[in-house]
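Coordinate-derived values only; no laboratory data. Worth saying up front: this structure is predicted, and the values here are computed from it rather than measured. Cβ atoms are built from the backbone, for glycine too; each structure is taken alone.
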Structure P
Amino acid sequence: MSAAGERRQLGRYELPDGTQRILCAQRINGRVAISDVPDADEGRVYLVERHVESRAAMQGLVDAYIEDAMQRGEPAALAPTWAGV
């Protein structure tokens, strides 16, 4: 059984169609995972990173992810350019 902590909002952004999305962190089995979730009750949830090693790494990832998502007009997890893919 996995142990999951409370979700904490790290940032938010809005897509061109008006959809609000939230980046959140959650501790799962002692590791911090970052997800991109819809603000509303419907929409896809994307795992952005399943293990973030430090607060600095987390903040850098959040900043790059939101910037990329805003430029592209879609969740950056669909094809992340910020991850060097």
Structure Q
Amino acid sequence: MSDKNILENLADAAAAKINEGVDRASAAGHNVASKEGSLLDNASDKLHEGADRVSAEVNNTQARSSFEEAKDQISDALKGK
């Protein structure tokens, strides 16, 4: 269990999902950009796209973890723990 309360965990989950969406949009932008320009620019855009996708997955994992923590806290509260 974390030191955060239910609302803090839910807020963290929501923030992480927003960040995931931003990272996925950025990755899509880099994908589009990688189809135009010089070979070096295209390679750079592909690298940025990959990094954004990894960041999106990290944010997704953080969101799921925070949500599960909040869910466990709610469950414990309902059980009187």
Could you figure out which one of P, Q the value 20, 33, 20, 15, 9, 3, 0 for P(r) over Cα pairs in 10 Å bins from 0, in percent was computed from?
-> Q
With distance in nm of label points 7 Å out along Cα→Cβ at positions 5 and 53 derived as 4.1, matching label from P, Q = Q
Where is FRET efficiency 1/(1 + (r/R0)^6) of positions 29 and 69 (r between Cβ atoms, R0 = 30 Å, to 0.05) largest, in which of P, Q?
-> P
For relative contact order in percent (Cα under 8 Å, 6 or more apart), find whichever of P, Q sits highest and give me its label.
-> Q
Have a look at P, Q and say which one yields -31000 for helix-only ellipticity at 222 nm (-39500 (n - 2.57) for each DSSP H run of 4 or more, over all residues; to 500), as calculated.
-> Q
With mean count of other Cβ atoms within 10 Å over residues 13-20 derived from the coordinates and found to be 16.5, which of P, Q does the value describe?
-> Q
